[in-house]
Structure I
Amino acid sequence: MLELLKRCTICPHKCKVDRLNRKTGRCKSKSSVKIALYSTHNFEEPCISGKKGSGTIFFSNCNLNCVFCQNYEISQHGKGKEISIQELAEIFIKQQENDVENINLVTPTSYVPQIIEAIKIARNKGLILPIVYNTNGYENVETIKMLDGFIDIYLPDLKYSDNLLAKRLSNVDNYFEIATSAIKEMYNQVGDVTFDENGIMKKGVIIRHLVLPNQILNSRKVLKWINDNLPKCYVSVMAQYFPTYKSKEILDINRKLTREEFESIEKYLYRLNLQNGYIQELGEHEEKYVPKWF
């Protein structure tokens, strides 16, 4: 599995660098796993965090360069510590011992081969919690297929319907086609959402979408695609945008959403046939979710 890193094509950039010899491509990741922190997180969607919290592991580096990234020190500046695959497996077990609802892999794309090996080790040591793959959506279908049987819950972003916007704000090509193909494969693997008796998600897909200021048409087209292609999928519409990192200097996104902007998306959402999901309350704490079912 790790031999895939010798000529890396794990993500759509397909840099073909030899990460086994510590060469780096677009994501700046090497052969070792690098994480910024692991913790119990209580502010994911209610069916992910539950009462006990989600056992998050924040991986360093990212294959996008979003100018508005709220975790830019981790994703863009590479803040974190290199660990072995064995240590990653031990973290999975520690999180389970902390009595969390799941293991939540945040920005895991660059480390898929290592993560698969760590899951194998952890399962042999008693790991039984659902595994959440929390991704920006810019994924190779082939890589997602490698995860079949290892991931229970996919939590992908669908940031853009407009590829020009994706290029300008995240510096990636063909985002929409690539992300939607990957999301379809995720859904093919895990199917419709299932819950336990306490309403905690055990399997399925939740597609996240962050509404950006001055980009309401982008959001409408994202939601319409989900409605037309994966209408049973759960959706999480987020209002937590605020200008940070480089976006503070970009004129059309250097402010928070207005109430009119978010209400227009909310009204559009209710006109669609989507049945399940969450809308983040505008003006509340940036990570608070209000479970309005639509």
Structure II
Amino acid sequence: MAGGAASGGTQGREYRAVALPLLLPAWLVIGIFMVLPVLLMGVYSFLTKEFRGGVIWDFTLAAYDQFFVYRGLFGDEPPTLEWTYITIFWRSIWQAGLATALCLAVGFPTAWFIATRPVRTRTMWLFLITVPYWVNLLIRTVSLKFLIRDNGPLNEGLMALGLIDGPLPLVNTNLAVQLGLFYSYLPFMVLPIYAAVERYDFALSEAAADLYAGRWTTLREIVLPAVRPGIVAGAILVFVPSLGAFLAPDLLGGAKTYMIGSLIDEQFRGSQGNWPFGAAAAMILMTLVLIALILYARAQGRGRPA
């Protein structure tokens, strides 16, 4: 026993000796490509906008003040709450939440279907799910706009079948944005749920059936709790990028479907953009997402048995 303990301690020391060199490349990548850009964005959010574009290295809270407070066109009116950007933010949360729900409604049965196919055919089904996403997101979004435009294949086909008398006005609507978000991020919901269902022990469903549990009862009480980690992972992977999306709102939506991602993107375009304001909006978005994820993680931690 003593020899085993000594051997384990020696191996532990040897691992700690090589851990730093082995982890250093990963730390460098994370630091350079993740932490450093976020820090730069945070710094830029406290700078002052330069008249011809860019920034002046004069630290101020003006960008955050502009997001939350309205002081009139010339800044000489009594401060009131700025509802314009708050409304855009709320619209983004609503659109992202609805896209997540739609992806879950379609992604769960799709993942269940794939996971219950014979092993030799699952790879083919996964390939069919992922192959459209080998194409650039911009190209796919433009293709979707071509499909649903007034004289596109969808409207032409419906009119040819006599189902509608005139083209449906789909472009520049909330529905078009939803279709764009759904089409863009559906695999992010399917794949985590598929991984969870593939590990599910179907003997539990058989046992529930033996105890006279109905299909919906089995789904609610047995299946969903078992595959919940996959559902949560898929929901996060869909909701977070949908919240900051700008291609779907810009190409498929209009002024009434403006989202926070479009607002941030607009601030960094050309000489008329406002880099500090765009950085502040991005930091507010990231902060709210992190707070939501931390609260969820803490709730999960409290719910686990010790």
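Read the figures in this text as sums done on the coordinates, not as results from a lab. Note that the structure is predicted; figures quoted are calculated from it, not measured. Cβ atoms are built from the backbone, for glycine too; each structure is taken alone.
A compact table of results
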quantity: Parent structure of the calculated result 2.8, given that distance in nm of label points 7 Å out along Cα→Cβ at positions 24 and 120 is the read-out and I, II the choices; calculated: I
quantity: Given 23, 47, 26, 4, 0 for P(r) over Cα pairs in 20 Å bins from 0, in percent, calculated: source structure among I, II; calculated: II
quantity: Parent structure of the calculated result 14.6, given that mean count of other Cβ atoms within 10 Å over residues 152-159 is the read-out and I, II the choices; calculated: II
quantity: Rg and Dmax of the Cα atoms in Å, for residues 64-231 alone derived as 16.6, 49 - corresponding label from I, II; calculated: I
quantity: Answer label among I, II for the case where FRET efficiency 1/(1 + (r/R0)^6) of positions 96 and 184 (r between Cβ atoms, R0 = 25 Å, to 0.05), calculated from the coordinates, equals 1.00; calculated: II
quantity: Of the structures I, II, the one that -22500 was derived from, the read-out being helix-only ellipticity at 222 nm (-39500 (n - 2.57) for each DSSP H run of 4 or more, over all residues; to 500); calculated: II
quantity: Structure from which 2.7 was derived, distance in nm of label points 7 Å out along Cα→Cβ at positions 136 and 264, options I, II; calculated: I
quantity: Structures I, II, by relative contact order in percent (Cα under 8 Å, 6 or more apart): label with the highest value; calculated: II
